[in-house]
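The following blocks contain the structures, represented as structure tokens.
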Structure I
Amino acid sequence: MRRALTIAAAALLLVAIGAVQRLQPNGDRMYRPIASTGTVGQEVRTLPYSIRVDQVDAARELRLKGFLDIVERKSTKGVWVVVELTATATNQQVRLGDVTLRAANGSLYAATDRFQGFDSVNLEAGIPAAGWIAFELPPEAVKGAVLWITGARYASFHRLNGALGPAAEIELGLTGITAQTITIAKEGT
């Protein structure tokens, strides 16, 4: 009888250890930014700014319309995802920071650096600004992609966001390619 109780207690202890391990968040989850969430068309408010995704398109071809309506074609081996958004700084001048798309499988894709997008624009307090950010994704990463914005860049160096800083997480509602071609105006044209 005593041996059966010892075995039962050991089994119960193993189940308890397994439950604690499953319930305890891992380091990535414990220290990730605190996200405000939303969907396309909703205003998402965080400490440094508010953001609204106005439109999202995915296409195989991207055309940049520049000065004197000169069109420059940008090719990719995957799919272009273009996010048009409006953002307003809350209290002081700030940039969006790290802008990524998170695919349904958890892969992260940074905004393209092949040309300048809205992620490099200074936002002034109380003045809405609109622009676009482009991403190059493999076709299988488009469905279910989520816009993830963290690490706001303040104009003053004394203000830094740590691991638990604010973030914006916006469901884009993409199910695949939505257009054949996306045409956007270059900054300053």
Structure II
Amino acid sequence: MRIEFTYSRSQDYFRAQLRADAWRGVGPTLMLTAMLAVGGAVTGLGDANPQSAAFGVAALVVAILLALKARYQFVAAVTVPELWHRPRTWSITEDALESNTELTSQQWRWAAVERVEQRPEAYLFWQGPVMFDLPRAPLSTGQESELQTHLVELGLLRPTAAATRTAPPATDGAPERWRSHG
């Protein structure tokens, strides 16, 4: 088996890979934001006392600032350096996975791969906390079938998981107003 292709990964590709961790990272801030917003609104609008109204407004201002901070953190977490978008060549053989750019080279023998996660846009090969990604978009149906058969033979992919190939458009999962369009 020899599968080889060159591909440039887009920002949407990386956003799809990183969004789940990014949401987990901003989740506590968003929970606090929601509590402050609701508490501020209830306190500020529900009581005629000027001190309560001032507290409510202050809580709302802090909630807005926290929401902006969470948005900034989310966008930073799913945005990768421009260098990562450069063309990369992947090579897959019976013995190893390899990935090269004009600046870097990475090779993993299959024995180093502990598990494989199949996502709509990529295969993620894991060795402990370190991940090697392989985009699915440039693979032909025949190449993907050959790769999946090899992964099943290695015991890294279950045969039922190998049957899925649908890939929805990559989004970061955030509401449209939060998405970075730059």
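The greatest value of mean projected area of the Cα convex hull in nm² among structures I, II is that of I. Comparing mean count of other Cβ atoms within 10 Å over residues 11-18 across structures I, II, the highest value is found for II.
Quick check on the output: 0.60 is FRET efficiency 1/(1 + (r/R0)^6) of positions 35 and 115 (r between Cβ atoms, R0 = 30 Å, to 0.05), derived from one of I, II. Which one produced it? Matching structure: I. Upon calculation of helix-only ellipticity at 222 nm (-39500 (n - 2.57) for each DSSP H run of 4 or more, over all residues; to 500) from the atomic coordinates, which of the structures I, II produces -4500? Going through each structure in turn, the value belongs to I.
Assuming 28 is relative contact order in percent (Cα under 8 Å, 6 or more apart) as calculated from a single structure, say which of I, II it is. Here the read-out was taken from I. When distance in nm of label points 7 Å out along Cα→Cβ at positions 91 and 107 is calculated for each of the structures I, II, the largest result comes from I. Given 19.2 as the derived value for mean count of other Cβ atoms within 10 Å over residues 43-50, which of the supplied structures I, II does it correspond to? The value was obtained from structure I.
FYI, it's all coordinate maths here, none of it is from the lab. No experiment lies behind these values; they were computed from the predicted model shown. Cβ atoms are built from the backbone, for glycine too; each structure is taken alone.
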